[in-house]
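**Q** Next come the structures, one after another.
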Structure I
Amino acid sequence: MPVVMPISDLQRNMAEITRECQESGKPIYLTKNGTAALVIMDAASFDSEMAVHQAVLDRETRVYNAIMRGYDDAQAGRTRSLAQAREDAAAAREARHAR
């Protein structure tokens, strides 16, 4: 369950809220007039979250680029039949096991 508190608590208890952020590693949602206004969190936790988001973005970019290469190949006629792809895969497997 997220920690939610009025923004006025931040003004009154900055040290306590800072300690809580650092110890829990969880974000604290601050409200103004009952509506979410800000979210604060420990810098190390934030950096960790951003690293995860960057890793996901990097993977999605690699997948997108691979799909676009396949699309470009199909548009340029650089394709082969399923039967040919299976033959090529079987030959590659045999070559790998022959080593």
Structure II
Amino acid sequence: MNKYEAMVIMKPELSEDERKAVLAQLTDTITANTGTVAQAGVWAERKKLQFSIKKHAEGVYYLIDFSAAPGAIEKILGVYKLNDNVLRTLITVHESK
């Protein structure tokens, strides 16, 4: 299993409970695809975006560190893209030094 880092931008108008529910859905997707979540949390509250994404000028950034099989990443990304509360997602591989 490889180590990955996911940066997720959520809609800024979501309440705290709604954001927690979306984060739970995102982490559950990782575990459902035989992955393990090492850490997940807010990286930046209501940060101004450089350009509008889906008519939003701000977003809430979440950072998720996890391990998963390389084949599971496409499935995880597919679920993330279907979530209407997620504006943008980027998953990168953690390189070991």
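**Q** Could you tell me which structure in I, II was used to calculate mean count of other Cβ atoms within 10 Å over residues 53-60 as 14.8?
**A** Numbers: I: 10.0; II: 14.8.
It must be structure II, since only it matches.
**Q** -9500 is what came out when helix-only ellipticity at 222 nm (-39500 (n - 2.57) for each DSSP H run of 4 or more, over all residues; to 500) was calculated for one structure; which of I, II is it?
**A** On the way: I: -22500; II: -9500.
Clearly, the read-out refers to II.
**Q** Further question on the same structure: Work out which structure the value 46 belongs to, where relative contact order in percent (Cα under 8 Å, 6 or more apart) was derived from one of I, II.
**A** Considering all the candidates, the number was obtained from II.
**Q** Mean projected area of the Cα convex hull in nm² was computed and gave 12.8; which structure, I, II, did it come from? Kindly include the intermediate steps, with their values, before the conclusion.
**A** On the way: I: 12.8; II: 6.2.
Only structure I yields this read-out.
**Q** Here is a follow-up. Compute mean count of other Cβ atoms within 10 Å over residues 5-12 for each of I, II and report the one that scores greatest. Spell out each step's value before the answer.
**A** Values: I: 12.8; II: 19.6.
Top value of mean count of other Cβ atoms within 10 Å over residues 5-12 goes to structure II.
Any read-out appearing in this document is the output of simple, stated calculations on the displayed coordinates, not a laboratory observation. All values reported here derive from a predicted model rather than from experimental measurement. Cβ atoms are built from the backbone, for glycine too; each structure is taken alone.
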